[in-house]
Structure P
């Protein structure tokens, strides 16, 4: 039987992780701005990794810091349950963000010709058959452009 979790003071955030995650997000932003001269100077142009790997690595370290102590104090079963609960939360947040963004863009696209929503985001299949594509989205088999972070 694993020992009872003890009340311990929360570990303070590590500013180095926040800094490097911020740098990674800034580089990702620069890489995705069209016709940007700074895109030629991102880390992916000079090595084997890019900002996505920086961000994912820092997020993994942050997760280990956040959940590691739980595995030590409460055991493998409770630690795994807590991680699965967090995965469940992130999954539904991903679904909610997608539905909200599609609704907002659909309203905004009424003023335009519909090109952005249909072509640039690869939402044509979703707009043509929303029921089937929503099922594909929740099963992570249909991935519109810019929504590929959760399947990754």
Structure Q
């Protein structure tokens, strides 16, 4: 759940819609080491438009820190995609140029402004609930032998 949430949110953001079903599986190369922690989980999300997202997360190795999207007329990629800084992007048309931001500091600043000024957060609690429901469905698919789970 800890690192997979970034891939999940990335796919929802890129697709611009909510997934309608998913299939997931888990691997554990070292059942002792990963007795209480997920080693590697992979899942496929299907969206109403037909978009498919293949996602994976692991604690067994470094390097799964990339978001790659193929479109009808090109592609876009962030690599690294989920770090707190140093994000790099490129597309089929060239490099992406965007300001480097400390995402953790931005999040903390938003929380502070919510408290000090009584504002709503940029990220709603409803957004977190959607993520939690999809994460729960990923684990349900794994428990049920990688059966497809329909999402509401």
Structure R
């Protein structure tokens, strides 16, 4: 069985259970996770003691590529499905919770929200309609009930 492309599944809100497939399989992504520490200054010591405060939410950053040149459609019809996920869903008064699946469902799904998106249009047809785009997105790990 061949692995699926990456996709997003909307976990809540008015479009719950909708799947949005990533047009081309991204070649890489970056994972980031951090902790917060407090510095405790002790008079007479050269450096402070560090005290663990909390773990921070992890994030994934990746670039998605879209090309609609051969189909002759405006690439924004495809990219809008992703970029709209940053908008507030009126039924839950927040951006929708998502699950990002990279390939097979059995592998680690990433429960998240779309934290940041940057669109870059890189090719246009003769009437100025964009037909190629790259989306740089950041997904913030989250837990939902």
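FYI, it's all coordinate maths here, none of it is from the lab. In this text the structure is predicted, and so the values were computed from the model without any measurement. Cβ atoms are built from the backbone, for glycine too; each structure is taken alone.
Quick notes
- When helix-only ellipticity at 222 nm (-39500 (n - 2.57) for each DSSP H run of 4 or more, over all residues; to 500) is computed for each of P, Q, R, the one that comes out at -20000 is P.
- Per distance in nm of label points 7 Å out along Cα→Cβ at positions 28 and 44, the highest-valued of structures P, Q, R: R
- Sorting P, Q, R by Rg/Rh (Cα atoms, Kirkwood Rh) from high to low puts R first, with the largest value.
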